[in-house]
Structure 1
Amino acid sequence: MRVAGIGFRTDAPLSSLRAVLTAVEAIGGRVDALASLPEKIAAPRLQALALERGLPVIAATVRGIATPTQSSRIQALHGTGSVSEAAALVVAGPGAKITVARRCAPDGMATCAMAETKDPTP
């Protein structure tokens, strides 16, 4: 299973989320699910992206999850180095590995990373 973790600022436009997911999928392949923080999964832009792609959106608690990339700002806010990487790892499940490290949208408003596991179910 491939999961795209998405982190984004509250005022990020749908175009930012779309662009960064497209960039990650161009590297790692089509994803099976989207993951983000529990407080972000109901965001209209994330729901619109999920609807466009026909993907489920799954909440992920990320505090304490080790990630390959580090942002001191995100560490202070969420207790992990990267929301997108941590969310992808949590939802992909045990044994998951980051296959596409965190990428930023061109406008810097959203990030996306991909984690993959052999488990086929989101």
Structure 2
Amino acid sequence: MQTVGTISAYIESLLGITVSGDRHIYCSNTNLAHMKSSHPADFARYGGQLQNILANPDYVGLNPKDGSVEYVKEFVSNGEYVKVAVRVSGGGKYYARSLYVLNSRRVVSFINRGTLKKT
């Protein structure tokens, strides 16, 4: 298991969430295996950007279904938005769980509705 990021006080404030205890974002071998198997082409292109996306997101949001923190980075040269979903475990630790390319029209809609907030 490795540390791949940190939930900053700024992101916490922007999303209106409370992070108690450990602010680190972890990624285990099982998390990586899930990313690779669920979205192999996206992971092949952007897996090496995982830490960059978490450290320098263009947008963040809170998933209403599962409470995950969504970090979204726009890769202008490719015209793509890449999301890393970070979920809290039962033990209170945050894990990077998913990494995949989003539909650009949906991203614009989320931004316009305020679901994704500009960082």
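Read-outs: derived from the displayed coordinates by stated rules, not from any lab. This structure is a prediction, so every number in the text was calculated from the model and none was measured. Cβ atoms are built from the backbone, for glycine too; each structure is taken alone.
On Cα Rg over 2.2 N^0.38 Å, for residues 27-74 alone, which of the structures labelled 1, 2 is highest?
By Cα Rg over 2.2 N^0.38 Å, for residues 27-74 alone, the leading structure of 1, 2 is 1.
Among 1, 2, considering only Kirkwood radius over Cα pairs in Å, which has the greatest calculated value?
Numbers: 1: 13.6; 2: 14.3.
With respect to Kirkwood radius over Cα pairs in Å, the highest-scoring structure among 1, 2 is 2.
Given a computed value of 1.9 for distance in nm of label points 7 Å out along Cα→Cβ at positions 67 and 83, which structure among 1, 2 does it belong to?
This value belongs to structure 2.
Can you rank 1, 2 by mean count of other Cβ atoms within 10 Å over residues 3-10 and just name the one with the largest value?
For this comparison of mean count of other Cβ atoms within 10 Å over residues 3-10, the top structure is 1.
Rank structures 1, 2 by distance in nm of label points 7 Å out along Cα→Cβ at positions 43 and 99 and report only the one at the top, that is, the highest.
Once distance in nm of label points 7 Å out along Cα→Cβ at positions 43 and 99 is tallied for 1, 2, the winner is 1.
Comparing structures 1, 2 by mean count of other Cβ atoms within 10 Å over residues 11-18, which one has the largest value?
On the way: 1: 18.1; 2: 13.0.
Greatest value across 1, 2: structure 1.
Assuming 37 is relative contact order in percent (Cα under 8 Å, 6 or more apart) as calculated from a single structure, say which of 1, 2 it is. Walk me through the numbers on the way to the answer.
Numbers: 1: 37; 2: 26.
Checking each candidate, the match is 1.
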